[in-house]
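Read-outs: derived from the displayed coordinates by stated rules, not from any lab. Nothing here was measured: the structure is a model prediction, and the numbers come from that model. Cβ atoms are built from the backbone, for glycine too; each structure is taken alone.
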Structure 1
Amino acid sequence: MAYSLKTTLLALAAVFLLCGCSSKTADSKLASEQAIALLDNLFMEEVSHSPESMTYLGLRERYDEWDDISEAATERSMAMTRRHLTTATAIDTTALDPSAKLSVKMFIEQAELTLSAHQWRHHNYPVNQMRGVHSMVPSFLINQHLIASREEAQAYIGRIKNTSLLMDQLLEQLKIREAKGIIPPQFVFPHVLKSIDNITSGAPFDQDDKDSTILADFRSKIAALEISDTAETQLIDDAQTALLKHLAPAYSKIHDYMSALQTRADNQHGVWKFPEGEAFYNFALKRTTTTDLTAEDVHQIGIAEVERIQNEMRSIMKTVNFDGDLSAFFNFTRDDKQFYYPDTAAGKQAYLDRATAVIDNMQSRLDELFITKPRAPLQVKAVEPFREASAGQAFYQSPAPDGSRPGTYFANLYRMSDMAKYQLEALAYHEGLPGHHMQISIAQELKNMPKFRLYGGHTAFIEGWGLYSELVPKEIGLYEDPYSDFGRLSGELYRACRLVVDTGIHAKRWTRQRALDYMAANVPHSHSYNVRQIERYIVMPSQATAYKIGMLKIQQLRSDATAALGEKFDIRRFHDLVLADGSVPLTILQDNVEAWVSDSLAK
C-alpha cells in the first residue's frame, strides 16, 4: 500500500476539480463521491504510517511491524496532518450533499484538534497499569494478529523481534517525560513491574512447564495451519528464539528503568502537577466531552446526579422490603454471597454463560427499539490472565471490517467479588447490545461514509451511548429483577461519581485517598474495585467524564424531540438517527436531532 506523495498529488488534483465546480452546474452526487474519495485517500495515507492500525482494519501489509513512536515519527505525522488540513480546507463544499459536507467539516475539526493536542503530547504516562505499551504488545498479538498462513506466522515472529526497536523508542519517550517531571505516581509502578514479570514468565523465559502468554498464543494459532510437523516445529523454535533474544532483553530494559524511576515518584495524583497542568486538563476535558463545560460545571453536574440516582435506589429498597438506610443496603448488596458467582472456573463460566444469554435475549428484542441492526456477530470472553489484574471491569473490542473477527465483550473475572450478579445485565447491555457493539458495528457498516468516520470516534458519544444503552432495555420491560435494576442504577451512580472525583483529582487537587473516601461513602462497590477505578482516573485524566456527559446529552435531545413531536415521535427512528452518522461530537449530534425535528414537523 503506497499512500504517499503520488496519492497525495492525486488527492490534490481531485480538490482542484471540486473547487472548479460551480454549485450551479456540479452534480452533487458526483462531487460528494469525489470528496469522500479524497478524504479516504488522506485517511489511508495516515493508516499506511501505522502498522497497528492496518492490522486493526484487517490489512496484512507491514504485518511484522509496530508503530513508530519516536519523536521524529511524531513530527512527520504532524507535518502530514498540516498538509491534510490544507487539502481538506481547499474543498469547495457548496455542491456537496449534507453528509459529505459534514464529513469535510469533521475532518477539518479533527485535524485542527490533532494539531492543537501536539503541545500536550508528553502529558501522559505511556507505561501505566491500564494500557501501557508494554501490555499492548501481548494483547495485540493475541487479539489482533491473526495467522492464516506460514507467512503470517513469520510476521508474528517478526513483531516479536521488533519489540526491541519499540521498547527502545518507549524508553526514549519515558526519559523525555522524566526530564519534564511527568512521572507516574508511586502506585503505578508495582502494577507495571508485575505486568512485565507476567509477560516474561513461563517458557521459554524460564524452566516452567507452562508456556508464556505469547508463546501459548503462537503455538495454538499455528496448530490450526495445514503445514508439516517439521515446519511447525521450526516456527515454534524461531518464536522461542525471538522471545529470548529480542523481547526478553527489551522488556528487561523497561523493567530496570521503571524500577529506578520508582524512586523519583511521589504521591501527587492530579495532572495539576504537570507543566501547565491546569491548561492541559481544560483541553483534555473539552476534547473528551466535546463541550465547553468547565471543570466546575462537570463537578456540580456530578453532585446533582449522585443525589438523584441515590433517591431512585431508595425506592428500590422499599420494593425489596429492606430495613435500613442506603449505606446498609450498599453493605448488604456488596457483601452477601447470594449476589456473586463463586470464584472458581465453574463460577466464571457461569458468569459468561449468563452474560451471553442476556445478550441473546436482547438480540431478539431489538426490533422494538431499532430499525437498523448490526450484521457483525458478537462474542463474550473473559479478559486474559496476563492483564486481568489491572484491566477494567469490562470493555469491548470492535469486529474486523472484513468479518474475520467478531465483536467481543470482555468481562474481567479476576475477582468475582467485583462482578456482582445484579450488575451483569447492565454491563452486557453496555458493552454488547444495544451498547457498544450496536453503535460501533453499525458505524463500520454505514454506506457512503468516509473511512475516518467509520473507524474513528468521540468518547463522549461512544460511552454516552453505552450508558444510555443500559437504561433503554428497562423501557421494554427488562430488568425484571429489582436487584438488576439496582445494578443498573449502581452503574449510573458510579458514572455520576466519576464526574465528581475526576475533576476533584485533576482540578481541585484531591488526594487519591479523598477520592476513595468519596466513593466509599456514595457507591455500593467493593473497596478493591474503587481502588482500581480511582487509579484509572488518575492515569487517564478526563476520560471518565465522557459517559455521564454523553448520556445526559442523548437524554436531553430525546426529551426535547419528544416534547416537540408529540405523537409523531418514534423511538426507533430517533435511535437510528443518533447512530446514522457514526460517532460524532455532541454539538453535531444536537444539530442532527434538531434538524430531524424540524423536518418531521414540516411534513
Structure 2
Amino acid sequence: MARKTKAPTQAELAAQAQADEAARIQRAFEQGTNTLRDLISPSSIEIHSDYFRLGTKYGRTLYVYGYPRSIYTGWISPIINMDEVIDVSMYIYPVESAVVMKNLRTKVTQLEASMNLNAEKGKVRDPELEAAINDAEELRDQLQVGAERFFRFGLYVTLWADSLDELKFVQQKIETIFGQQMVFSKVATSQQEQGMNSTLPQCSDQLQIRRNMNTGAISTSFPFTSADLTQDKGILYGINMHNNGLVIFDRFSLENANMVVFAKSGAGKSFTVKLEALRSMMVGSEIIIIDPENEYQKLCDAVGGSYIRLSLNSDVRINPFDLPKVVDSEDANDALRANLVTLHGLLRLMLGGNQISAGGQMVPALTANEEADLDQALIDTYARVGITSDPLTHQSTPPTIANLYDTLLHMGGTGPDLAQRLRKYTTGTFAGIFSQQSNVNINNPMVVFNIRDLEDELRPVAMYIVLSHIWNIVRADQRKRLLIVDEAWQLMQHEDSANFLFSLAKRARKYYLGLTTITQDVEDFMSTKMGRAIVANSSMQLLLKQSTSAVDVLSDVFKLTEEEKRRLSNFPVGQGLFFAGQNHVHIQIIASETEESLITTNPAATQGRR
C-alpha cells in the first residue's frame, strides 16, 4: 500500500538550514586553523646525513657518548652559557637498584677472575683493572645503603646557524669545550631527523644513546646553576638576589682590578662606589678619587683623608712636568720619554683638542710642523734645567709651563704662535694652578681631588693633569690602590684624554692599581672607540638602573638576555647587574646605618640612596 511522504514543516526547514550553516562555519574554521598552522610552520625541511635544513636555518645534532672517570660540578655550564643558538636535551631514566646490584655482582666476579688469571700467569698488575674493581665495589656499597641510585643518562645538543660554514664553526666551539673536559661527542650521522626530534620540547628520545651514571655523577650536569660570587677574601658588595647569598669579592683576584659603573642619575652609583671605597680601606687599600661634584667630602673627612680642592683661587698647585721617581731601571730609562708623550696629549687638549669637522673628518689641534716644534721645545725645556734621558738627572727640579712658554717664544718656526696660544695658562686667565711647582701631598689612605669649582673649559685639562700626577706617584710607589674617576664621560669627549684614560686602564694591573670609571652618559661613553676599549679592559662591571635609550647599547655590549634588558630599566635604587669575570648576578647593594650615614648625600633620606 503506497504511503505519501510528509512535506517538511517550516520549522524543520529552518532547523536544517541552521545545521548546514553550522557545518559550513565549522569547515571554514577548520580550514582557517590549517592555514594558520601552515603560516607558522617552516616552509620546508631537508634531512641530510650530517645536518638538516629547517626553512632557512641549518641545524646539526650531536650526542655525547664518552665521559671521564670523574667529572666536576657545573661542567656543562660553558655549553649552557655560550653565546650561540643551541638546544640541549637531557634524558634521565631511573634504574632499579636490585637490577644494578645483580649486574655489578656479575661484573665484579668477572673482573676478579681476570685479575686472578693474570696473577697465575705471572703477569704484572693491571692498575686499570684494579681501579675498575674498586669503583664497582664502592658503588655496590653505596647502593646497598641507599646513599646512591642508578640512572641512564642521554645528552644531545642541536646547534643552529645561518650557513654550513657557521654551523661548522659552532660545532668546533662545542667540541672544543667538551674536549677540554674529556667529554666526547659525535655527530648523529644518518640520524639527524631523530636527533632534531630528540631535542625538541616533546620528551621523545629517538636517539636512545645513553650512559650509566650514579646520583653523584648525574647531579654535576644540573643545568640551572646560579652564579656564586662568594670568595674567602675580599669585601661585601651586596646580596645575590638569585640565592640570597653574599657577594664577597676581591677585585684584585681577577686578571685586572678595573671596574666600570654605568647608571642614570639617582640610581645609586655614587653610593655604591663610596661604599666599596670605605670597605676597601678596611682591608688595606688606599683610595684616590677625582670628584667633579663635591660628593666625597663627607666620607673623606670621616676617615681623616686629604681633600684637595682645585680652583683658580686655591693655593693648590700641580706641575704637569713632574717626573715619576721610579726605582725600576726599565721604567726609569723610559720616564722622560713617557712624560713627553703625556705632555703632548695634554698640550693638544689645552690648545683646543682634536675636533670633528662637519664632514666627520678629524681636524687635529696641531699641524705636523707645530707638533714637531712642540716636541723639540719640550726636550729643550727639560734640558735647560739639566734633565735629559739619563735617569740620574731626573732628581732635578722639573720645569713648568712658564719655562715651555719662554722656550717657544724664543725659538723659530711656529714656536711664537704656539706660545701665544699657551699664554692663558701662564700669565692669562688660567695662570697659576698648573704653571708652578707642585705642592700636593697625597700620602694618605684616602685622597680626594675636587674639581667642581673649575670652569667647564678647564675641567678636562684638570682631570688629565691630576690623572697624570697620580700615575707618576703610582709608578714610583707601588701599593694596593683604587683610583676612582667620577663622571668619566668628560674625559671621553676629547681624543687625547680618552687615550690617556685607556692607557691607565691597560697598565694599571702592573702597578697594583684598580681603576674605577663611573659615568651616567652611557651613550656618549660607549660611542667612542676608547670607551669600548676601557670596558673591555675592565674585569668588573656594575650596571644599575638605566635610561631606556641606554639599555639597548649595554645589551649589545654585555650580551644581556631579554629578561635582563627588561629589568635594567626598572631596577629599584640600589639594585643592578654585577659582572665579575665570566659570572654575573643580580645584586642588591646594602650598607649598615653607620656606613649609610657617612656616604649618603641625601640628608632627607634615611633609607633612600642616591
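General observations
- Comparison of 1, 2 - label where FRET efficiency 1/(1 + (r/R0)^6) of positions 550 and 566 (r between Cβ atoms, R0 = 25 Å, to 0.05) is highest: 2
- Value 18, 53, 27, 2, calculated as P(r) over Cα pairs in 20 Å bins from 0, in percent, assigned to which of 1, 2: 1
- Computed -20500 for helix-only ellipticity at 222 nm (-39500 (n - 2.57) for each DSSP H run of 4 or more, over all residues; to 500) - originating structure among 1, 2: 1
- When distance in nm of label points 7 Å out along Cα→Cβ at positions 158 and 526 is calculated for each of structures 1, 2, structure 1 gives the greatest result.
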